[in-house]
Structure formats: structure tokens, C-alpha cells
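Novice: Each in C-alpha cells, the structures are laid out below.
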Structure 1
Amino acid sequence: MKVCLLYEDRERLQEETYYDTASIIQDLGLKSIFLVSAKELVYENGEVVKVEKEDPFLMDTMQKIMMTPLTTKEQIVFRQEIVKDAYNDPELIRELYQTSDGMLRKWNELGRGTKGRIRHSNPVMKLISEIRVLHLFCDTLSKVRTLLQSREGLASKGLCAFRDELNKAFSEEREADIRKVLNDISFYTSGLDQEDEGRDQVIRPRIVLECGLEDGLKFSSMKIEEVSSQSTKFIRKGSTRDKIQKFFEGRMADSFSTVEEVRIQEQTLQLEYGVVNHLVRKLRRFTDEFQTFFDQLKFQTAFYLAAILMRQHIERFGLKYCFPEVCERRDLEFVSLKEFVMALEQRVNVIGNTCSMKQKDLLIVTGANQGGKSTFLRSIGIAQVMMQCGLPVTAYTFRSGIFPRIFVHFTRREDSAMNSGRLDEELNRMNGIIEHIGDGSLVFLNESFATTTEKEGAVIAYDVIRALKEAGVRILTVTHLLSFAKRVYEETKGQPDAGVEFLSAERKEDGTRTYHMIESEPELTSFGLDIYERIVGAD
């Protein structure tokens with residue numbers, strides 16, 4: 001059975017990840033999101049009293065899924081609906097995750113090997129472990145089915161379909177049939193976990209065979225008629241009751257003791273092994289059917305549990321969130337979008353921005369230094385990545401197209417890892433982006449080509465961005481190359497179909513930064529003297 005909680009029609013991540021995920025994670029600061037998505041908050045009287053240690057599996061899962069974008073509106077809505085169900089009933093997701101995780105741990109302790117098969121050199125111990133795994137499967141599947149059946153408020157297509165499919169694949173009738181077989185062969189594992197002291201019952205086998213006899217009293221055409229386990233009073237070996245029972249059994253017609261004769265005892269044990277192994281082998285189809293079920297259930301519910309923990313941190317800092325709406329690629333609209341990572345790292349409710357771009361391919365953001373331009377750009381990038389994996393974003397509303405190919409090109413500090421100059425490093429990274437550009441590409445440029453002179457950087461930026469725009473790529477750029485911005489503005493001024501939007505970091509007359517982006521013609525200054533005067537004045 002498949003666990004289709006991430007995709008409606010399959011269970012595994014098959015789409016391509018973003019190109020250069022390391023740069024996306026670094027430049028957008030996504031590690032902070034991965035981290036909080038793995039840390040549960042403990043509340044007392046409505047106050048956070050403890051932050052649990054991160055769960056590495058949740059952290060790793062969130063990273064894998066966030067870096068694998070969904071490619072259609074239907075996929076995003078499908079996942080969003082399950083996230084909403086998870087928010088409405090977080091305990092269901094938590095129990096599904098913990099149940100599957102606990103089951104896998106026990107399975108591993110029993111000697112789980114490749115393809116789910118039990119690894120053991122001793123065939124008898126291997127068979128015993130297989131029986132225990134069958135019990136483990138039945139118990140866990142029964143618990144999962146009960147958890148899902150007890151939830152009447154599920155609204156998502158994914159969780160409802162999962163519940164219905166599990167009811168079919170592991171119906172109560174099928175469970176009863178499997179448990180009957182396990183009960184019939186329970187004699188084989190009876191007492192393995194108990195000491196003789198304190199036992200008052202023992203389970204003994206009843207095996208009825210139909211067969212013929214050949215020369216030398218050898219069995220032929222053997223057929224199992226009945227196998228069952230019978231509970232009888234435990235008799236301690238060597239006790240008076242044990243001696244009396246053996247005395248009477250020795251005088252029963254057509255019977256003999258399998259205990260007194262070593263050879264007969266060995267053959268009896270071989271017969272029991274053969275019968276039980278035959279019945280267990282018939283049940284392997286059941287374990288094969290659910291072989292990857294629990295791994296996938298843990299992985300997929302881990303994403304939704306991580307989404308629940310992420311929401312705890314969103315609400316902790318008073319941030320609002322919404323589930324984004326998919327629109328066409330040339331539109332981008334949001335109200336009070338906040339930079340989630342900054343809020344997490346500074347533990348405050350940060351300033352949000354509002355934007356409405358319709359039928360635009362290029363956004364150029366200029367304005368005052370330290371006015372919040374890079375933060376604004378990152379907020380869009382973070383929201384885009386979160387939208388494309390089905391998560392909510394920190395805004396009142398957010399609408400954007402789907403871009404399976406997201407690229408980031410942020411200026412980097414020079415360090416010992418660089419093998420060339422900063423401009424060469426920037427150009428090499430841009431060349432890698434251009435080589436992977438394709439349908440549905442979105443590029444974030446943050447102060448790109450500012451590592452050379454303003455004149456040279458402006459020429460490079462103009463040529464690269466014009467070529468990307470002509471190739472149908474959407475570009476969002478923050479730049480201090482003001483002659484470049486001014487040139488594009490003059491060329492597109494008065495052309496409503498040019499597809500270019502200009503925003504500027506707002507600055508009041510006294511130099512105060514509001515950290516809001518407003519529609520504005522690019523100015524030929526970044527007001528760096530404001531910062532100088534602030535520093536000098538402070539001295």
C-alpha cells in the first residue's frame with residue numbers, strides 16, 4: 001500500500017530539486033526555518049516554558065521537501081489542504097509520526113535487513129522474529145486505522161483517501177484472518193519472554209496431518225488439516241504432577257512421549273518448524289505489501305509535523321500567516337509580507353511590505369542604504385519557496401505564479417575559499433545559472449556585480465538582465481548600480497507593456513528609514529551620508 005500524503009498519485013519525491021540548493025539555503029537563510037520546524041515548544045498557562053531539542057529527522061525532512069518544488073496548482077492545493085487538517089488536529093499527525101517511528105525502531109531491533117527481510121543465521125530464531133514482526137505489523141496497522149477512523153473532521157482529500165485506502169488494504173476482516181493464523185501458531189513463541197517461575201499457563205500445539213505411509217513408515221503426500229494452540233496449566237519439570245502425567249501418558253493407546261526420546265523430540269521440533277514456517281511464508285505477501293509503508297508514513301507525516309512546529313514559532317512572535325494562492329507567472333501580489341527568517345532570528349514581529357505587480361517580468365528595487373531592500377527581496381524568496389512546497393507564508397495574503405526553477409545570486413563576502421577575484425566569482429555563478437535557465441525560471445539578484453566599478457557593473461547588469469528578460473525569465477533585483485536602474489527606467493518610461501516595476505526603499509526627509517518599499521523612480525543616490533552622519537553624530 002502507498003502513503004500518498006505528499007502527492008495525490010504517488011508517494012515518493014520525483015521532481016527535481018532546485019539548482020544549487022546550497023546557495024538558496026544560504027542566501028535566504030532557510031536553515032533557521034529547518035531548525036524551528038524540528039523544535040517543539042512546551043507551554044504552561046499559555047506561556048512558552050521550554051524549547052525541546054531538535055529532531056534531526058524532522059529537520060532533514062523539511063529541507064528535502066522544501067528544496068523539491070511542486071509544479072502544479074493542484075499539487076500545491078492538495079498539500080495545503082493536508083497542512084490545514086494538520087493544524088486543526090495536530091495530535092493526529094503527531095501520533096501517526098510517533099507510531100510509525102516506534103514501529104520502525106522495534107522492527108530494526110528484530111533484525112530488519114534489506115527489503116524488510118529478517119537477518120538471522122539461526123533459522124528457528126529467524127522464524128520467531130518473523131512471527132513477532134507479523135504481530136508488530138498487525139498491531140501498528142490496527143492502531144493507525146483506529147486513529148484515522150476516530151477523526152470525523154478530516155477535510156483534506158489526501159488524508160481522507162489515505163484512511164479509505166488503509167481500510168481496504170487492512171480491513172477488519174483481513175486483520176481477523178491474520179490474527180487467527182498468528183493465534184494458531186502462538187505455541188511456537190509462547191514463553192520465550194517469560195521465566196518458569198510465576199507461570200501458571202503454557203500454550204501447546206495441536207497439529208493434525210493427513211498423509212500416507214511408505215516403506216519404512218515414511219510419510220508421503222503430507223497435508224496440514226489443522227494447526228492450533230491450546231492453553232493448559234503449566235507443570236514444572238520434575239514435579240510430582242509432571243511424573244504422574246508422564247505415567248498416564250505412557251499407558252495411553254496409540255500414543256508416545258516426544259520428550260523422553262531425543263530423536264523423536266528432534267523430529268517433532270522439525271515438524272513444528274516446517275508447519276509454522278509454511279504458514280508464516282503464506283503471510284509474507286502481507287508484509288511485502290506493507291514493506292515500505294511505515295518508512296513512508298514516518299517521512300511524510302514528518303513534513304506535516306514539522307509544519308505544525310513551524311506554526312508554533314510563527315504564532316510565538318505574533319506573525320500572521322496565510323495559504324498562498326497560485327496565479328499566472330507575470331503577477332505577484334502580497335499584503336504585509338514579512339521576512340520570516342529575520343523574525344525567527346531576532347525574535348520580533350518585523351515590518352511587512354505590500355506589493356502588487358501585474359504582468360511584470362522585472363522588478364528593480366533601489367533606494368537608501370540600510371532601508372530594508374535585501375530583507376524585502378529575501379522575504380519574497382522565502383515565501384516563494386514555502387508556497388511551492390505547500391506551506392503557509394507570513395503575510396496577510398500572497399499570490400504568485402509557480403517557478404520550478406529558482407535561482408539566487410547574492411553578493412558574497414570575499415573569503416579564503418574563493419579561487420579568484422570577487423567579480424570573477426560572481427560571473428562564474430551567473431554563468432552556472434544561465435546554463436540551467438529553463439521554463440518557469442525566477443532569478444533573485446541582490447546587489448549583483450557591485451564588486452567592480454559602478455560603470456562596469458552597470459553595463460554587465462544591463463546586458464545580463466536584458467538577456468534574461470528576453471528569454472522569458474522573471475527577475476527580481478536589488479541594486480546600487482543606479483546608472484543601470486536609471487537607464488532601464490528611461491527606456492521603459494511611458495510604456496505600460498514594458499513589464500518593469502520600480503520600487504524604492506522609503507526614506508523620510510530627516511533620513512529615517514521606514515523599511516517600506518514604495519513605487520518610485522530610481523534616484524541617483526543611496527543616501528550613504530545618512531549613515532555617515534548617524535555614526536559621526538553618535539561619536
Structure 2
Amino acid sequence: MTRHRSTKPNESCLSLRRVAIDTYRENVAYLHRDCERYRAEGFQALSKVKISTDGHSILAVLNVVDDNRLVTPQELGLSEQAYAQLGLETGTLVLVDHAEPPASMDAIRRKIGGERLSYEDFSAIAQDIAHNRYSKMEMAAFLVASGQTGLDRDEVLHLTRAMTNTGSRLDWHEPLVVDKHCIGGIPGNRTSMLVVPIVAAHGMLIPKTSSRAITSPAGTADTMEVLAEVELTTEKMHHIIRHERACISWGGTAHLAPVDDVLISVERPLGIDSAGQMIASILSKKLAAGSTHLLIDIPVGPHAKVRHMREAMALRKLFEFVGDRLNLHLEVIITDGRQPIGRGIGPVLEARDVMQVLNNDPNAPDDLRQKALRLAGRVLEFDPDIRGGQGYTIARDILESGRALAKMNAIIEAQGRRETPVALGSLHHDVLADADGFVIEIDNLHIAKIARLAGAPMDKGAGVDLLVKLGDQVSLGSPLYRIHAEFRADFEFAIAAIKEHGSGYRIGDSAHLPTAFVDN
């Protein structure tokens with residue numbers, strides 16, 4: 001948005017300059033070290049400043065530069081996000097002042113000290129984050145404090161409500177709006193991209209808004225982006241869902257619980273994913289998207305996010321507590337998380353697996369197919385006209401008849417089919433078995449790390465293609481999986497990790513296979 005130039009210039013004003021740097025969800029300002037305003041006010045690098053003119057203002061983190069080509073001593077530079085948010089023309093005269101710290105920082109200091117926070121505290125924090133009053137360091141302090149001192153069930157409820165109320169909230173004016181979400185931690189596992197077309201083909205409304213990967217090699221949005229546009233406006237998403245009964249999009253552009261997306265941008269490099277934050281993140285997005293009925297998938301296994309059944313049951317109770325108080329009909333299913341689901345790990349490889357299942361390809365990974373059918377069946381049973389236990393059969397019929405494939409293609413076309421297919425990474429390397437025997441263990445975390453080192457999800461063609469799974473017999477020197485990468489540096493990082501820490505596979509006697517958790 002363009003606004004008028006300041007009408008009251010003075011010697012303290014600086015000329016606005018757009019600096020073409022993407023600072024990813026953080027407002028950043030640039031001042032020259034020789035700027036008179038910088039020296040007079042005693043600004044420090046990484047402190048927060050207030051940029052204002054004619055009643056319009058934003059807060060930004062200050063970077064100090066010495067290169068006149070970036071900004072001159074008479075200019076103030078703004079990163080792309082800050083420039084867009086301020087909405088002023090280049091050359092506009094602006095004033096730079098010290099920024100007052102956000103008032104809600106007091107609540108964070110109390111949380112660091114171990115205190116319980118109220119809804120008003122969490123609401124103030126969420127509103128300050130939504131209005132760009134927090135630096136990433138301050139958000140990191142909030143996330144670490146919440147993770148280290150923990151959030152009790154009432155605090156998780158308060159945080160969920162606060163995050164939901166910071167953005168748009170969709171209302172589909174229907175009594176049954178369904179969704180499904182997995183808490184993550186299992187490479188592959190791209191069941192949502194199968195559940196959505198199956199459920200939508202049945203006629204149920206399922207507006208699937210997904211996050212991008214935080215610590216995994218791909219999220220649903222990353223994988224769907226291989227096939228179609230996922231950054232949809234609220235208006236376009238409404239149009240698609242009304243016509244197709246579904247979408248598979250990234251939640252960020254629809255302004256649904258936007259604080260969640262900002263916090264995720266901080267969580268990602270820190271590798272933070274605490275239980276309370278995770279539940280608030282998931283449920284705030286589902287509530288904002290208008291869901292009335294939600295199925296949560298909690299995989300349990302020795303190398304999953306949740307490693308013991310007692311942890312899964314505690315998480316289930318916390319999900320159900322928060323969902324019940326927010327009038328969200330929520331069911332939790334606990335699934336086998338001993339190994340990756342499907343063969344591909346990384347956006348292109350996972351999209352391949354999904355389309356193989358939808359096409360009823362005999363080479364499609366059966367574990368992905370079966371899990372998706374079980375989950376889709378449970379979602380279908382939210383329909384009061386479907387008896388309990390019938391959902392799986394109906395889901396299988398929709399898949400085998402080709403109706404799910406037709407629905408997926410319709411969703412892809414509506415969102416905008418990708419014109420040029422994304423190629424698989426051209427560099428590849430087979431990782432070989434170090435003994436004869438059976439695959440008795442696959443380290444999910446290590447395999448996911450290798451896929452990320454190879455470049456996923458930023459490079460969509462990068463990742464890991466599994467050639468054998470738990471229980472398969474292998475011979476010394478036979479391939480276990482294949483690494484794909486696009487760039488030589490990533491390729492070598494992935495191979496170096498294997499040399500240092502092993503393949504992530506353990507070969508032994510079939511009698512030593514870990515016991516699977518029974519789905520419920």
C-alpha cells in the first residue's frame with residue numbers, strides 16, 4: 001500500500017530505502033554506521049527500533065552496515081517484509097527511535113521463573129508476536145521457557161485459544177467439517193494426501209491446511225507443492241473447497257493462526273517441538289480452518305517422537321482435554337511408528353508414493369496404502385450415516401474405483417497444477433548392508449537427518465529412497481536405500497553423516513524384530 005510522504009521533514013528524518021533481503025518473518029532495519037541519527041541516539045546492533053511517519057509505524061531489529069551501496073548515512077533501509085508492512089514509497093522521510101519493549105515480556109520472564117500464565121498473559125504474547133513486536137530472540141526465549149518449565153493443561157488450552165484468535169477464522173456453515181493430522185516424527189508417512197481425496201470423494205468437507213516441515217525432510221505442504229500451488233489466498237481456498245469439498249494448502253497465506261507460522265520459523269532452526277507448543281500449534285490451525293471433527297495420529301516407536309505407550313496415552317488425554325473445551329470433536333489413534341511409512345523421504349519421492357497409491361499401482365508401498373485407508377476409514381466414520389467399522393471398506397472402495405484419483409486431480413487442477421515436474425536429485429548414492437540377515441531396526445531420526453542433509457525439503461528432489469524395510473532379508477553389500485541430492489555439498493554432507501554415524505539400519509536375526517504397537 002502506498003501512502004503520502006511525510007509533510008514535516010526535519011534533520012532527524014532519514015530517507016526510506018528498500019533493501020532486497022528476505023529476512024523470513026522478521027522486520028529488519030539497516031542504518032549506516034556514519035549516520036548522525038545512529039550516533040546521536042546510541043543505537044546498538046540487534047536492538048529494536050521504531051520507524052514512523054505520519055502516524056504509521058513498525059518495529060524492526062536494527063542491523064548496522066558500513067557499505068554505502070546498501071544504505072548511505074542519510075538513509076534507512078528496510079528488509080522486504082518490513083518494507084511491505086510499512087507500505088511507504090522509497091524516498092519517504094521517516095523517523096527512527098528506540099522501541100519500547102513489548103509489555104508481554106514480563107509474562108515471559110515470569111514463565112522463565114516457573115510461574116503459570118493466564119489466558120490474558122498468552123493473549124498478550126500472541127498479539128505482540130502477531131504485530132511484529134517481538135524479535136526472534138525474544139520468541140526463542142518464550143519457546144524455550146515453555147518447553148523447559150512446561151505448560152500444564154490449562155496453559156495449553158489458553159495458548160491454543162490465544163493463537164486461534166490472532167488471525168482469520170473460517171466458518172463453513174456446515175455441521176461436519178473434518179480433518180486429520182499426524183504429530184510427525186515418522187519419515188514419509190504422507191497419509192494426509194491420500195485421506196483428503198478419499199474423504200472428499202465421499203462428499204465430506206475437509207479443508208486441509210498444513211504447515212511446512214519444521215524438523216522433518218518434508219511436510220504435507222512441501223510435498224503437495226511438487227504437484228500444485230499451495231500458497232492460496234483465503235478467497236481462492238474458499239472457492240476450491242466449495243467446489244471440490246477439499247484442498248491441500250499451506251496455512252500461512254490464509255492468515256489462519258498466523259502466530260503459529262511465526263513461531264514455527266523460530267522452532268525450525270532451534271529444533272524445538274515441545275508437547276504443549278505442538279498441541280497448541282495443531283489445534284489452533286484446525287480451529288481457525290473451521291474444523292468441527294479431527295482425527296489425530298500419534299505414531300509410537302523406539303525412534304519416533306513418542307517412544308512409549310504411556311507417553312502416547314498422556315498426549316492423547318491432553319489433546320482430548322483441550323479439544324473438548326474448545327468444542328472440537330477429537331479422536332486420537334495410536335499407530336506403529338517403528339519405521340518410515342512408504343519408501344520415499346523428501347517431497348518428490350513422497351509425492352511419487354502418493355500418486356502410486358492413488359493410481360492403484362501394484363508397486364505402490366503397501367504400508368502407506370493400508371495406513372491411509374485405516375485413517376480415512378476413521379474419518380469417514382465421523383459421518384453419522386456410516387456405522388463404526390464400515391469406514392475402512394468404504395475408503396478402500398473409493399480408492400480402488402479411481403474416485404480418489406479423480407478427486408485428487410480435480411484438487412490439483414483447482415489449486416494450479418505445477419507446469420514443470422520437479423526432477424529427482426541427479427546425484428545419487430546407494431547405502432549398502434554391512435552384514436547378512438534381516439532388517440531388525442530403522443532409526444527414523446537418523447534417516448530423516450540424512451534426507452535433510454541431502455537437501456530436503458528446500459531442494460524438493462532431494463531425499464532418501466528406501467529399498468528395504470523392517471523384516472526384509474538382505475545380503476552383505478546389498479542396497480538398503482538410495483540418497484538423492486541436487487548439490488554436491490549437500491550430497492557429501494549426507495554421505496559423511498553415514499560414514500560417521502552409520503546407515504541408520506541394524507541387521508540381525510528376525511527373532512529380534514521389535515514388537516509393533518497395535519492401532520487403536
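No lab work stands behind these numbers, since they all come straight from the coordinates. All figures in this text were calculated on a predicted structure; none of them were measured in a lab.
Novice: Work out the source of 36, 23, 17 here, i.e. which of 1, 2 gives that when semi-axes √(5λ) of the Cα gyration tensor in Å, for residues 40-271 alone is computed.
Specialist: The correct label is 2.
Novice: Moving on to the next point. Match the computed value 24.8, 81 of Rg and Dmax of the Cα atoms in Å to one of the structures 1, 2, and report its label.
Specialist: It traces back to 2.
Novice: Using the calculated result -12000 for helix-only ellipticity at 222 nm (-39500 (n - 2.57) for each DSSP H run of 4 or more, over all residues; to 500), pick out the matching structure from 1, 2.
Specialist: 2
Novice: To continue, here is another question. Out of 1, 2, which has the highest value for Cα Rg over 2.2 N^0.38 Å, for residues 168-383 alone?
Specialist: Largest calculated value belongs to 1.
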